[in-house]
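The structures come next, written out as structure tokens.
Every read-out reported here was derived from the displayed coordinates using simple, explicitly stated rules and does not represent laboratory data. The structure displayed is predicted, hence computed values, not measured ones. Cβ atoms are built from the backbone, for glycine too; each structure is taken alone.
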Structure I
Amino acid sequence: MDIGLIISSILSPNVLLFTVAGILLGMFIGAMPGLSATMGVAILLPLTFWVEPSAGLGMLLGIYNSAIYAGGVSAILLGVPGTPASIASTFDGPIISKGGHPTLALWINTVFSVIGGLIGILCLIIASFPIARFALRFGPPEYTTVALFGLSMMVAVSGKSVAKGIFVGFLGLALSTVGMDPMNGVKRFTFGKFILIDGFSFVPIMIGLFGVGEALKQLSETPAVKVRFVKKLEKEQKTTVSDFIQEEKGAQKRMTLREVWATKWSILVTSIISVFVGAIPGTGGDIAAIVSWTQCKNFSKDKENYGKGSREALAVTCAANNASIGGAMTTMLTLGIPGDSVTAILIGALMMYNYTPGPLLFSEHKDMVIILFGLLVVCNILILLLGNLGSKIFSKFTKLPRAWISTTIIMFSLVGSYAIQNSVFDVFVCLVAGIFGFFLSKGGFPTGPIVLALILGEMVESNFVRSMMLPPGTYSTFFVRPISLVLIILTAVSLIGPAVIKLVKKSKERKEA
């Protein structure tokens, strides 16, 4: 491993250019309510296919990190989270902004997002190699139960209806079975079509679900307005960015070093909590930020002001958003299980470059792992340098008509899906997946379970068959091995746990009534 070569690869002009481009695009995506980091990474993934892995991954990681950070811009200025991860930033951010300190609020968002992101990366660096070394002991039974545990997270990402989440999850599993049997080479569900022998390509489905599907949803929720009336409509809107950026004279524009240092324990605790939450498959920055905000409120000296414009509370949620990225990346890189929907797409990106996430990645491609760590650090440093200026610029884009943005997204999605393999069939798959995703969202069905099932379906199937080939060749194989037994127990808890908690809450409410 040549450290000098790795550093020169990370800091090469080409890689930095693509990383900066990703960060700027991520800021735009994050600042626009309705768009998401998942959508941005999915749409722009095909563009990275033609560049070197370091540059392509730098661009995707730049979008990921900056979109999560920039979601706080509209959360602070408009009270509308730009991404789901910024929901908790609406608790205190708009109050600070409306109180005549918008620049201060945006500064807190930038600085503490970077601090949380760097702590998350540090945890990733410390934990990933030991986890990968431990995972090298895994055999087919362990990989089967790890994948089953990941699939059990369909419950966690199902939203209000677990039944709907499980239903679409099984649809994803069905799609993963199309093509050649991974063990026996038998054709399945190809209907005599040669193009289906390799199954459905992962990337066009992702672009369709998160790009076309979400754009169609945005279009369906946007009133039909002629272009010449757009400016008139904007003038009639009650809430605009300019209403929030009316700064008081002499207003504080940044926290002092003493004020930042006073939050050290809150930020450290919230970052560690967020790393653990982010590492759980199916969770994300939104859950991490809400959990962190709640826990920090319990022991904070400023707890009375939480939810009333507390600077510490806003700093906590901003740090939590980006710290959770480190946890999600840890699970994805070491075990090959996506911590959230963005890391699910990043798995596809790594596989596109012939790097398969999992413990073997750390032993066979250690240089690429170090490059990924370095790119994450560079992304956060660039966010710190570009963030404050970018926040003010990209906040202006929130006034763009959504119809224009959604139409552009659909166009890029279809072009991108074609560019991967120059396949018209992939465009058709992307379009069908987008229309399907649109109807799913309209019907209240989550798309997250499909992502998990598509990625983990083949992993479960192939390792299950290998496990049954081991002596004694029965299901007891999974129960006599300690690691697989623990994972089976965790899977059962994750499936049954939410139902048990719901029943306990109902019984308590009945007793109190």
Structure II
Amino acid sequence: MTASRFPSRQHLILLLVLGSTLQLILAWPIDQPGTMDSHYYYASGRSLLQNRAFIEPYIWNYLDDPAGLPAPSHLYWMPLPSMLVAAAQWILGSSFKAAQIPFLLLAAGLPLISYATSWTLSHNRRHALVAGLLTVFSGFYLPYWTIPETFAPYAVLGGLALYAMGRCAQNPGGRWWPLAIGLLAGLGHLCRADGVLLLLVGILFTAATRSSARPRTRPSPVLLLLAGYLLVMTPWFFRNWLIIGAPLSSAGTKTVFLRSYDELFSYGTPLTLQRYLAWGWGNILLSKLAAGWDNLQTFVAVNNLIFLTPLCLIGAWQLRQRRFLWPSLAFGVMLYGAMTLIFTFPGARGGVFHSSAALLPAIFAVSMVGLDAAVEWAASRRPQWNRQAAQRFFSVGVVLLAAGMSVFIYHSKVVGSGTWADPAWNHTDAAMIEVGDWLQAQEVGEPVVMVGNPPAFHYHTGLQAIVIPNEGVERTLQAARRYGAGYLVLDQNRPEPLAALHARKENHPALHSVWDAEMGGPLGSVVFQILDEP
């Protein structure tokens, strides 16, 4: 391994220019959020800008038992992505393209964090450059970096926090690293609820690596870390205290007791420990094993692009004595452990995918050390190999593989059956747009509509919406009447308890079918008017 004294400025400029250009090219065809999470952050950000308050004109879950519409926002998801949307639109104008800008900039900067992480580990310019390029061509994350979501902010904040923790663990006498860790952990928590893990890992390593040479007049590193964290989070804790009487909502902790992911959308079902244990230890164990398998696949396919997995494991073993890497290893273990054993269903259904983005700089940096170790092992058994030439060759190879996979994944997720100029991504919500247009044509005012994806429905129609609960007809009607819903829209993604109603195998006197495919409606969608109680 050839070590260099200084990082390459040319490499950093190359990564910044290449990352910015690629993100701009890939962001340009996308004209709408595309996912429920992104619709939520975008619509809530727009509401924040317009109303100067954290409120939302929809309800997408009933975990915190909302009193009505509009409801306090961000009691389950955290507010930072919506704040970025609001700030961008305040500066650049109210458009989706404007909202993409902060996420695009963050994604463009992420390769530099990978470069810095790799450089700190090996002081090898080739390693650092390839780690940065792997971040540019980041596979499954590529379609999501520039939409209003937690991916880019959390990857940057988490990556920087883990880098700062590593520097603190490596050089315990550093004066300002603990404060930086606290600020970054606070911003990470403001971005994602599981960002609190950054705080826990930061406290662990800051407390464990305190310098005995620290002057008594210098503040404790742990206190500095907590001061930075509270500087960021205290205003949000205070807001929540005014709204719900607690610094954080209990909605997220209720997901510990889910018996299926669909119960996230339950209404009137008590998500309690007693009910969870009544499910039986066999079912509980099987759910943890299934989540563990799903999360392992995320680690292999998403985080490591499949082919980097053995290199990552080899590199981690090679670097096991390096204190700089220990915080990233601890965060990874905590994240995968929590998302498997505690938040089992939300973790396997997207939590790990989102939060493990913070590990990408460390994973790509470690993989390069593993690559060189693997080549050295092979070269020791093949004397005809030029070790350095082989390392350069395989370094180019992994970048080309990552680039090829990334283009394929982006094309399948975004372009799909459309074209680069008009991708399928922009037409995923065509049915709900038709429903919204139909409701406006009926001149029924501004009804509250019960749908499967309330944030997306509000984004496209401007109407207030509540989520269809994962319940039978009677409890669905209870939710509808409590929140004043006048219409129920069922499509192919309807909850399973309403499958018979959607297929017209079941009827209810309080639900009158007013529009479906036979009446010119969207294929697979049925609109019911919710009648008053007799």
### Message
When Cα extents along the principal axes in Å is computed for each of I, II, which one produces 76, 65, 53?
### Response
I
### Summary
The value 29 for relative contact order in percent (Cα under 8 Å, 6 or more apart), derived from one of I, II, belongs to structure I
## Note on the structure
Matching -18000 (helix-only ellipticity at 222 nm (-39500 (n - 2.57) for each DSSP H run of 4 or more, over all residues; to 500), computed) against labels I, II points to structure II
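Say we calculate FRET efficiency 1/(1 + (r/R0)^6) of positions 144 and 280 (r between Cβ atoms, R0 = 25 Å, to 0.05) for every structure; which of I, II gives the highest result?
Biggest value here belongs to I.
If mean count of other Cβ atoms within 10 Å over residues 136-143 comes out at 18.0 when worked out from the coordinates, which of I, II was used?
Derived from I, not from the others.
Of the structures labelled I, II, one was used to calculate Rg and Dmax of the Cα atoms in Å, for residues 344-415 alone, giving 16.9, 51. Name it.
II
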